[in-house]
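Next come the structures, one after another.
Coordinate-derived values only; no laboratory data. Note that the structure is a prediction, hence the values are computed from the model and not measured. Cβ atoms are built from the backbone, for glycine too; each structure is taken alone.
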Structure I
Amino acid sequence: MIIACDIKNRYIQASQADKTADYFCPGCREKVILKSGDIKQKHFSHCIGSTCATFTENETLQHLVGKIEIADNVQQYGQIQIEAVLPNIQQRPDILLICENKKIAIEYQCSPISQQKLNQRNEGYKKENIQVIWILGDNYFKRRMSQASIIKFMKDNALIFYLPEKKHFVHRQQFTKPDFTGVKFTEHISKALFNIELSPQRKNLNLSKQVYKLQHLIMQRRIEPRLVDYLYQNNRLLIHAPTWIHEGNTFGLKISNWHWRLIAVLFLEKIGQQNIVNKQQLSEKLSIFLLGNEKFKQQKIADLYHDLEINNYILQHGNYILVRRLPRWKNEKQQKTLKI
């Protein structure tokens with residue numbers, strides 16, 4: 001390893017260490033030896049026979065430096081432990097922050113991790129009543145992350161990066177995903193991990209362009225045949241769908257926004273104007289098209305209901321939804337413009 005603690009419990013990099021001083025493993029607290037040579041860079045090593053299992057000696061420089069710098073940053077909020085052993089769940093968070101009897105596990109993730117392994121870690125922390133924050137490294141920051149990858153690491157709808165070379169955090173929030181374009185978000189650079197507030201992202205959709213792009217897909221016959229057939233059997237054409245289906249930018253969908261909103265319209269039509277439906281039953285039908293956990297799905301569905309309600313299509317009351325009126329389909333004479 002290339003970092004250790006001195007007798008005053010300060011973190012010292014091997015390149016800056018004094019060979020005459022004593023140093024200790026940040027994990028197991030055993031004494032370590034400073035080594036150097038012509039081939040290998042300066043590093044600390046456990047003594048022969050050490051049983052340390054809490055501090056890996058194979059982690060990358062980026063991960064180690066980032067972890068230490070994050071620990072230094074958050075120590076203002078309370079007591080910190082690096083790679084503290086949690087025997088009940090056999091886990092070692094990169095940093096354990098203890099403040100006001102609350103424990104927060106901070107994981108600095110620089111390498112790929114499967115959804116299964118991430119879920120296991122999160123479940124372990126949950127059993128111990130420990131909150132967890134995932135902070136991503138430079139490798140993640142440089143790549144174009146998929147919606148599924150973003151959701152995997154999100155906490156409170158935010159994604160956090162730490163860049164050791166620049167010594168700052170990057171906070172991304174307010175994710176949206178308009179059709180026919182990439183993921184959009186607001187971004188804030190900060191020296192702090194907590195207490196970041198961002199201004200609301202403005203919804204800026206070019207409806208004419210959205211309509212044109214969908215019509216282009218229709219002409220290329222790139223629409224799911226089952227959907228086209230269903231609409232045809234009900235004397236409908238996708239090209240005449242309500243304008244409302246083009247106004248979405250929901251982040252976290254498995255399908256296009258226009259498709260999800262069209263499904264919502266078809267559900268409302270099946271329920272019928274001035275009829276009532278159980279909100280949970282409708283939500284279950286809409287949730288299968290969303291990524292993420294149940295909390296994330298319910299939030300996105302609540303946003304959809306709000307949009308329907310402000311357009312006076314539905315009225316929410318407790319566990320029920322009243323269909324007040326139905327979004328209007330266009331006939332050929334009222335067809336939406338093709339102009340961009």
Structure II
Amino acid sequence: MPTTLTGVLQHLIPPLLLTYFYFAWKICTFEIAPQLVSDNRIHPFFSFNHEDHSDVEPMIERCYKGKCGGRWKPARSRHCSICERCRGGWDHHCPFFANCLSAPYMRSFLALLLYTVPTVFIISSPLYVPIFQRLKAAYLYSKSDQYIRENWWDWTYSWVVAGGPIGRYAGAAILGWRQLDRSDGGGIVRLNIGLMVGFGIILALISAGLAFTTITLLLEGNLTIDKGRSSAHQQALIAIEKLKQQNQPIPAGLIADLARFSDKRHFFVPLPATLQKPGRKGIVIETLDHEKPYDHGWKKNLIIVLGLEWSWLLPWNALKRGMGDEVFIWPIKQGVERRLRKEAERKATLEIVD
């Protein structure tokens with residue numbers, strides 16, 4: 001029975017995974033809709049990437065790059081230079097999908113990564129033992145064959161060509177494997193089958209690593225771009241510190257990078273009617289150092305992006321959007337929101353007193 005079940009899975013899973021991959025690839029992460037350019041709805045907060053925004057028009061941050069044509073650029077949106085358009089909840093540009101990955105379709109991307117691992121191992125599991133035995137025989141053959149010894153093991157540059165000791169042993173096994181195939185044909189354990197199984201295992205490990213990294217970021221309330229910007233900001237800090245220790249001038253570009261990749265965000269905070277002035281309905285407030293306005297705790301972070309519970313892992317759910325309009329109005333952590341409101345009201349009150 002187990003053998004029969006394994007055989008059925010090996011015949012069904014590959015076409016099912018390819019079908020899912022097709023639909024996942026076909027799903028295009030949406031660009032920021034044109035109607036949002038003139039969106040006049042009143043939202044509780046507007047987030048900016050820079051400080052130079054008008055209090056009068058909180059939605060002044062628009063993108064004129066590529067195909068955007070002045071479209072509204074709300075919080076956690078980025079412009080992709082490859083696709084030439086902004087994406088809501090932009091995570092990264094995926095070369096395998098030839099498209100951007102954004103938060104609404106994060107579940108499609110994650111499900112594909114998580115499906116890949118068991119698929120590869122189920123399909124190739126019957127070959128592991130014979131492939132390993134063939135690999136062992138090929139390595140032993142490479143040690144005994146005079147031609148391989150002279151042209152590989154004794155060749156000084158084999159270490160360089162193979163990229164180190166591990167590559168050197170792998171290269172010898174491949175040469176031995178090829179010679180064995182020439183003598184007995186190889187059959188199901190011929191070299192190209194072994195390489196295919198090896199590449200499959202590498203693909204599964206890469207997929208598992210990407211899934212782990214993505215889920216870890218989501219648990220922290222981050223997207224890939226957030227982690228990248230934080231790393232770039234840290235590198236700029238280190239570079240500036242080194243220049244200070246060497247009493248060297250700090251380039252203007254480095255200072256610009258420090259501000260560009262800062263973790264700080266700027267929010268337009270609406271004021272109560274009693275504190276509003278003609279032409280000004282709110283104040284732009286900066287977050288504190290290391291304040292994370294989008295980190296709601298691991299459980300809520302996952303719910304915001306992926307949806308409730310674990311049913312998003314099912315293929316028919318994974319192909320659906322995990323986020324709706326909230327991708328344009330990303331929820332802010334309650335504690336941060338309270339502080340921003342109090343700070344905005346405090347500043348407005350001081351202005352009235354002065």
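Points worth noting:
- Among I, II, which structure scores highest (criterion: Cα Rg over 2.2 N^0.38 Å): II
- Structure (I, II) behind the derived value 1.0 of distance in nm of label points 7 Å out along Cα→Cβ at positions 152 and 296: I
- With helix-only ellipticity at 222 nm (-39500 (n - 2.57) for each DSSP H run of 4 or more, over all residues; to 500) derived as -9000, matching label from I, II: I
- Which of I, II yields 19.4 [Kirkwood radius over Cα pairs in Å, for residues 136-263 alone, calculated]: II
- Origin of the derived value 1.9 (distance in nm of label points 7 Å out along Cα→Cβ at positions 72 and 104; candidates I, II): I
- Comparison of I, II - label where distance in nm of label points 7 Å out along Cα→Cβ at positions 232 and 272 is highest: II
- Looking at distance in nm of label points 7 Å out along Cα→Cβ at positions 224 and 240 over structures I, II, structure II comes out largest.
- Among I, II, which structure scores highest (criterion: relative contact order in percent (Cα under 8 Å, 6 or more apart)): II
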